[in-house]
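Down below are the structures I want you to see.
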Structure I
Amino acid sequence: MKIETSYGDFYIENFEGRTEEDRISLYDSLGRWFDYFTIECLEETWNGSYDAFVEEIANKAKSFTKVDELLDYLSIDAYTISTNWEDLLEDMYPNEGEIEYDEIAKVWKTSDGKIITEETILNNEWINKIGENYIFVCDNWR
């Protein structure tokens, strides 16, 4: 189910079609796994009503003006949130000399010469995107 907000769309997994029996997953604008709610939480908070759950999540998400507010509501910590994927690089490659910008080629490169692109960033499982917002989710990702 698509949830449309002013800062970007995300998706809530259909109850009948969920991929895991004990949870309902949320997906980012690109359809990549983002977060989940347990069925136990659904039962305790919404008396087991999937429709009430979706309605509350959707209404709450639509009341926010920035993706940061959604992340706070979902209790998701992020290192970086930006509309420019290059802003995530500093946190993704925190060690000095790990990456550098090649002025001649106009690309970012790792110290071993691999080129870093937007696609490279999006291939990282800790990166999500909602609307134009790139989100580098905190966790022990390295």
Structure II
Amino acid sequence: MSLKPSRGLYLYLKVLSTALEDDLLTHDESNILKILASSLGVSASDVGPAMDVAKGIDRSPFKDEEYDDHQIGDASTYQSALIAALDDEVISEDEWAMLNTLRGLLGIQPNEHALIEEAIRSMSASDEDGMRRIERLAHFITVCPYY
């Protein structure tokens, strides 16, 4: 099956390639990628072929296209990926790299990142895992600050 170029697929492939830099895909990374695929409109049937492209088995459907335009929903996509990373016990260096790649690709600005952090904090009161997520967010911000 050939992949049809789209902004969502482009972003997904870039983050997937970052996740595969160490030739391992952990369960936590897979969870982030699953949420990311859903958020970016990458169908489940495209995930396997995308993996083959990211591993260099198949050719990329992209030539020199760049999808650096900022779109509505980008902040929500990043927020979903950040929450997925926070919901496991530890944010690994690989997860940090994936989030940094995604943040750069989506063009998340410092003020947007601050709003996303605030949204995560405000959700914590109504979420049974909220306080643990806040603790991990504080650790994440300390270890991997957004400039």
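Values quoted throughout were computed directly from the atomic coordinates according to the rules given, and no laboratory measurement underlies them. Just so it is clear, the model here is predicted, and its values are computed rather than measured. Cβ atoms are built from the backbone, for glycine too; each structure is taken alone.
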- Note on the structure: Candidates I, II; distance in nm of label points 7 Å out along Cα→Cβ at positions 96 and 120 computed = 2.1; producing structure is I
- Note on the structure: One of I, II was used to calculate mean count of other Cβ atoms within 10 Å over residues 56-63, yielding 15.8; that structure is I
- Note on the structure: Calculated from one of I, II, helix-only ellipticity at 222 nm (-39500 (n - 2.57) for each DSSP H run of 4 or more, over all residues; to 500) reads -7500, and the structure in question is I
- Query: Out of I, II, which one gives 17.5, 60 for Rg and Dmax of the Cα atoms in Å as computed from the coordinates?
  - Reply: I
- Task: For the read-out relative contact order in percent (Cα under 8 Å, 6 or more apart), a value of 28 was computed from one structure; give its label from I, II.
- Result: II
